[in-house]
1. Comparing I, II, III, where is distance in nm of label points 7 Å out along Cα→Cβ at positions 87 and 295 highest?
2. Rank structures I, II, III by volume of the Cα convex hull per residue in Å³ and report only the one at the top, that is, the highest.
3. Figure out for me which of the structures I, II, III the number 22 belongs to, where relative contact order in percent (Cα under 8 Å, 6 or more apart) was derived from the coordinates.
Structure I
Amino acid sequence: MSAEQGKGGVVATALVAHVPTLGRSENTPDYQQTLVQAERTMGAAVREALKPDVWVIVSTHWISTFDWFATCQEKHEGLCVAQEAPNLIPGLPYSYRGDPEFGAALVDAWKQAGCAAVKNEASNYRWDYGTFVPLQYIDPAGEVPVVGLPVVLMADHGECLRAGAAVHETAKRLGRRVVFLASTALSHLLVRGRHNWPTPERVEADKRFIDFLKRGAIDETIAGFTEYSRKVVAEMGGRALATMVGVAAAMSRDGKPMAARQYGDYAQSSGSNNVVLLIADKETLARVEQRTVEKPQAASAGSEAKLAALEETE
């Protein structure tokens, strides 16, 4: 490992998808396969190129009313059931290590940043599907420990930005190489019918938001974020996206020019828009690109009749 690779901090942050039909391959329609392949490809390249010490993932399906929680369990193990779609994710097994030291230090950093924060040490805690789905593709063998975070309903976008910045500060203080994952959609005004896209205006707003990140225009992203979030009805009020942007903003203050690399295409799910995007400084993105192998894996797709039946349920 090079001296640069040995430094602590958030080395990359990513936007990842979790739509429930990604939970099992037989339920994933053709137009969402791009998300599966993107998460597999990005995850393999990031693990190989950046050697992260921990994934820190914020999920829009772990919802806290008041407090910021960080998981502090030694081990994450159990069966994931999607409460809103148990027919799609009925109890899928997962097993990953935790990082209690990082979780506890992050809670302390949040408190110093003025965020109400508590350690999640519950022995019976189980993952939501927004945490489970992307990690099963990004790190299928559970090579890297995980710290999970919720979205906090009482937190405005400014607080989310501060909470994200604290992740980078904690990683630097502990000397951990962190990859931060925001498990969330972009536009999220849902309708029945999985094949449905958001309105063209919302899709265009999503693409402008992603373009700002690709250009490394973090300050512009922040300046227009609340207006963007309202226009597209971003998932959970844009809180997970804002936390991700807070991480990216803290990374940018280290002085290196930022950029982003999109993996795969956009994909729809019941009126939402979803994409996989990796954000880092340009040197880091170049290292990841050298390890990126576009190797589509054949999907064990379900029957047309079964997929059609699923469409009828939403």
Structure II
Amino acid sequence: MRRNHSRLHCLSFDVEEHFQVSAFASPMRRRHWDQFESRVEQNTYKILHLLERRGIKATFFVLGWVAERHPRLVKEIASLGHEIASHGYSHELITAQTPALFREDVRRAKGILEDLVGASVTGYRAPTFTITPETEWALPILVEEGYVYDSSIFPVIHDSYGFRGANPWCHQLNTTSGPLWEVPPSTIQLAGIRIPIAGGGYFRLFPYPVLRWMLRQVEAQGHPLVVYLHPWELDPHQPRMNGPLLSRFRHYVNLQRTEERLARLIEDFSFAPVREVIEPVRRNFQKHRALAAKRQEIRRAASIGAPIASADSRLRGV
């Protein structure tokens, strides 16, 4: 029986093919994407069945390239009540794109997904979390293209991505084009080092009891967890790709344990789509901002000798 937890956490899946991971990327492999065996449907349905049995909804960050080739899959994900969000179109790292190319990529993906599901797509996650200090220019572009939240800033040190010192909790960013909510994957501070624990290889590397303990520490601090996985991580029999030893280790380590660990995770914690989890956070933020504005109005009124009682009555009306 599923445990009854009052706090909801974010569960998300980056829907891409096993051959599209950045660790094995090359111009030649990209040119042959359409020639590789597609396994994304069978692996995503495995996730959908697991979630359906437990009555859990999640967010699926779908790659536009995949959506074009598997429109029925995208429609079915949405019909089951899950949130459809964008993983971009081409799985090109933002660090390898210009602002113009990035805008074209996120606009194209958003249009494809919205046409398929008949609803607004407001969330985005960059391939390999490549919004970094060097690519912060991407954030205002997301606002301009109609995105409400981003889940791409990973506040860790990594050889391919990472935003050291970034706010590790769900928060509002004030970009030059307007506000954007940032929903970073979960991390934990241990011995002065921020360690990623949210998903991917980290989810497969740590023994599950250790992982659960670390997730509980984040939960105890009053913050929602932000967990992510990929459909290919539930596929231990996927074709093996050649690449550097470290890349092969990160990609293939403990794939045979992912499905069982995911089943345990959704028994131990309560999950919902990202947009549902962050909505109360957004409302509380807006409420506190309104209160702060009213207090500032009171101080300003008092400084010029305006009746404070009148300002107080306005504060009570918030």
Structure III
Amino acid sequence: MKYLITGASGFLGGRLSTFLENKGFEIIRGSSNLKIIESSNYNNWVLTEFNNFESLKNICNGVDYIIHAAGPNSDYCKQKPKASFDFYSLQTKNFVKAAKSSKIRKFIFLSTAHVYNNQFEGLINEKLPTLNNHPYALANLEGERVVREIFGNSPEHSIILRLSNIFGFPDRKEVNCWMLFINNVCKEIVESQTITIKSNPLINRDFIPVNDFCEIISKLCESNFVNKESNIVNFGSEKTLSLLDTAILIKQIYLKKYQKEIKIVIKGKMRATQDFRFCNQILEENNLNFKFKNSEYFEIDKLLNKCNKYFAS
């Protein structure tokens, strides 16, 4: 099978490319960053010019599966909402049209759980309305709309994967992923032997190790859906941890690994928050739900190793 992964110079795209290559699949790594392509040790890179339809069509020819991991992060969307929206309404639309004309088997669009709301409460499943008006949510919703407009709603042809909070080590130090809470905590531990929680430490999050994300992508490409009515799919761990409990967990892993105590500094005001469950209902209904294996410990361990390599003085 042949995969095209856009955003392959980024966090998710980079790890996914390596994961699928290690499984023996043929991978095309797509990036709009020419400098990274020219400096890479891999020879399977292509330049993704999202405004150039013919170039995109050539890239898609012969590809079985496309995972569209390219896109602006939350901070960029907040700073440049129009440019972020246009990336999906114009450039991604161009790309999806090229993919459709090339007769690929399946197109997977990476979206976010944050389209539902800016604060979660109760059960979050795919049937809930999308109420978040943050530019990041609105931009991703536009990308979802584009994919469904061109490929339709059937999961046989396209999947919109709404992801909760993914963490893990990147392929390269320079990858823009160190603002993610767990990644940032591991980096700070190595740099200053402390963990600083700047926001409310009681906020709950649903965290997924990036390796589990890679596993579900592989599964979604290989599997058929029983229910073919909707291609919107949640993927989370279906459990929550507060920021404080997450920090304590990382502190314990670090202590066991290096026999060093870490101080947790809380700067955010403690306020009780609502619990929630980000539910993989569509995966469950189609007998595709992921069986988690406590891989967060493995991912945190590897992340600490990488942080030591990248940031230890």
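No lab work stands behind these numbers, since they all come straight from the coordinates. Keep in mind that this is a model prediction, so the values were computed, not measured. Cβ atoms are built from the backbone, for glycine too; each structure is taken alone.
1. II
2. Largest value of volume of the Cα convex hull per residue in Å³: II.
3. The read-out comes from structure II.
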